[in-house]
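Take a look at these structures.
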Structure 1
Amino acid sequence: MIWVTWRQFRATILFGVLTPLLLAVITFVITLIDGGVVPTTYLQGCLSFEATECLAETTQTVAILLTIVLPVVLGAFVGVTVFSRDLERRTHVLGLTQSVSRRRWYGVRVLVVFVPTMLSVAVLGCVLYAAKYGTAPDEFTMSFSGAGESRLDFPTFGATGFVAGAYTAVGLMLGAACALAMRNTIAAMITTVVVSTALLALLPTQIREHYATPQVERLSLEQKANEMYGGTPDFYQPLDSIEIYSRWTVSSDYVDGNGGAVAIDLQKCTWPNDYRDMSEFETVAEYEQYSDRRSADNSRILLECIRGQGAEAFETKYHEDRLFWRFQAIETALSLVVAALFGGISLVLVRRLRP
């Protein structure tokens with residue numbers, strides 16, 4: 001049965017397995033040839049295949065974006081077609097009238113076609129992780145990531161690590177369920193693309209933040225106002241006070257005394273309209289004195305305005321970047337559970353198939 005399945009679907013298997021592996025090899029080889037990349041937690045801003053210094057960064061960016069859509073593509077073109085072609089041509093009748101049980105007829109296809117495809121995408125994700133974070137140039141010493149940029153955020157999280165394989169399992173099992181339910185290739189493909197995209201979009205936007213209790217950074221209104229109209233930027237602070245490792249910001253809100261979010265409308269604030277340009281002052285010192293007074297006035301107005309709307313503090317909820325592998329494991333397990341549910345639905349549908 002395994003040999004027959006391989007002979008029947010060898011082109012589909014080779015497409016599902018070799019496409020991710022080829023992308024992994026190309027990305028890693030180009031990264032090594034280019035001397036590695038600085039291990040930043042965000043997509044590189046350097047985008048150009050023509051500029052030599054941008055080649056590795058651009059290749060990784062393209063590979064990450066392709067890896068994000070690969071589970072959806074494989075779900076539609078592998079998960080669906082493995083079953084829909086037989087159902088449309090009614091060649092499934094031959095399989096179901098043999099001594100092979102329906103469960104085995106379905107299970108062998110999952111084992112021979114889906115499992116290798118899922119594993120190859122998982123390998124791709126791990127290779128991209130190694131290329132992005134493990135190939136720093138020799139002269140690299142330290143990298144500072146921007147605020148809110150983290151390995152936990154979309155799309156980096158879903159493309160670097162083994163969770164990409166679990167996403168693929170969801171796409172493949174969903175595609176199979178749609179094919180068995182609709183028995184029409186085009187309709188099943190469209191449904192698979194729409195549903196799998198929605199499921200994969202739901203994870204980073206609504207579910208991932210709940211894998212652990214977020215940490216809370218609380219600023220008084222005075223501290224928040226000083227952050228906006230004064231204070232010292234991070235790059236002027238002592239080195240030991242700079243936060244090197246990025247974090248994934250879940251929410252940033254003004255809150256009331258009970259911790260509830262308060263919507264602040266800055267348009268309701270009464271801002272002064274007596275702005276004066278630097279050219280109106282005889283000396284730079286006079287302008288600096290004016291600028292300091294204006295900043296102090298703006299800070300006072302902001303405080304009064306925000307307090308008048310019911311806010312008492314500013315809270316930022318976040319997850320530390322060190323939780324990357326923990327979140328990978330949780331999201332992988334969750335995705336595999338969803339894939340198993342689709343597999344259960346498919347088994348029910350297979351039992352109801354009529355020769």
Structure 2
Amino acid sequence: MIHFVLLIVCAVAIYLSCEWFVNAVEWLGQRLNVGKMAVGTILAAFGTALPESVVTLVAVTTGADEEAKNIGVGAAMGGPLALSTIAYGVTGAMLFLKRRREHGPDPAGRDGSDGRYGSDGVRAPLGDDKDMRRLAKDQTWFLPIFVVKVALGLVAFAFKPVLGVLFFAAYAVYFWREIRSGDDGGEDEELEPLKLRPRSAVPETWAVVVQTLATLAVIFFASQLFVRQLDAIGPMLGLSSAVTALLLSPVATELPEVMNAIIWVRQGKTQLALANISGAMMIQATVPSGLGLLFTSWDFDGALLWSGLITMAAIVYLLLTMRAHRLTPGRLAVAALFYAVFGLGLVPILA
């Protein structure tokens with residue numbers, strides 16, 4: 001029972017910490033004079049993806065044997081899988097519920113997928129053509145990098161570890177592009193007061209930094225404790241350690257990104273919520289992968305390959321929908337079904 005109680009307590013702690021984190025990171029973005037979308041793709045994504053990257057770093061550099069180091073490889077593959085399916089799916093479901101609550105259900109037969117009904121309909125597209133192009137661009141960056149990442153797990157050659165540096169370079173290029181873009185995503189809104197200094201119209205820089213770092217610390221430790229509870233609960237539910245590690249742990253480690261997206265959706269900042277997920281995916285596709293290539297054999301088994309294939313399928317689905325300008329909350333929510341397919345496919349693989 002204690003594990004279930006701690007699981008709930010950790011989830012609540014992560015959500016409340018994310019409330020303070022997104023509040024602080026928006027002010028941090030203003031202080032650093034970065035584009036509005038870079039707040040999601042770079043600042044928020046870097047902060048929430050940092051714990052998983054640290055876990056991978058520790059696993060691949062201090063693991064006592066190859067099996068211990070492979071925990072880091074699993075984390076490097078599980079992160080993008082959970083983000084491209086669960087994170088996008090939950091965001092889509094929250095957007096659908098929010099629109100339905102605000103505007104009511106659409107008339108029968110109206111889907112709004114061609115954009116004729118504007119942005120107020122329950123099933124209207126998530127943004128205009130410019131928004132869709134920007135979202136599609138992030139997926140276009142992610143997909144080829146991820147394909148190379150999976151392909152390298154299927155081959156062996158002497159200089160493969162050196163290629164890990166190229167993944168760091170790929171993220172550096174993406175980082176520079178985002179910082180330089182200055183794209184505000186059409187969301188130029190007055191910021192809410194900093195929670196640490198609610199009476200200050202323009203909070204001091206030290207307060208912004210303190211709130212950002214403090215919330216990141218809470219998110220990091222609460223996420224790690226959340227994962228430990230899942231590791232204990234899995235066997236209690238009759239799940240093997242392998243299933244728990246591949247099916248449940250990735251969801252837990254990406255919980256901060258999901259919470260951030262939910263909070264921004266609730267605040268009406270849809271593009272920022274989606275940018276946070278796509279930015280976190282870019283980090284997960286490059287930094288942990290580079291570490292894995294440098295310090296492990298980066299050799300995939302059936303389960304890891306299956307996770308890679310499902311991730312690519314989910315991204316191709318989202319990319320095609322975005323490029324057709326037909327991405328609606330409902331279609332975004334469908335991404336979560338890819339994770340269900342992944343779970344079903346694990347059964348024969350791990351049997």
For this session: Figure out for me which of the structures 1, 2 the number 0.60 belongs to, where FRET efficiency 1/(1 + (r/R0)^6) of positions 158 and 174 (r between Cβ atoms, R0 = 30 Å, to 0.05) was derived from the coordinates.
Result: 2
Problem set entry | relative contact order in percent (Cα under 8 Å, 6 or more apart) - highest-scoring structure of 1, 2 | 2
Problem set entry | Parent structure of the calculated result 1.5, given that distance in nm of label points 7 Å out along Cα→Cβ at positions 166 and 326 is the read-out and 1, 2 the choices | 1
Exercise. One of 1, 2 was used to calculate helix-only ellipticity at 222 nm (-39500 (n - 2.57) for each DSSP H run of 4 or more, over all residues; to 500), giving -23500; which?
Worked result: 2
Problem set entry | Structure responsible for 52, 51, 47, with Cα extents along the principal axes in Å calculated and labels 1, 2 on offer | 2
Problem set entry | Highest-scoring label, criterion being distance in nm of label points 7 Å out along Cα→Cβ at positions 62 and 262, among 1, 2 | 1
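FYI, it's all coordinate maths here, none of it is from the lab. Since the structure is predicted, the reported quantities are computational estimates derived from the model, not experimental observations. Cβ atoms are built from the backbone, for glycine too; each structure is taken alone.
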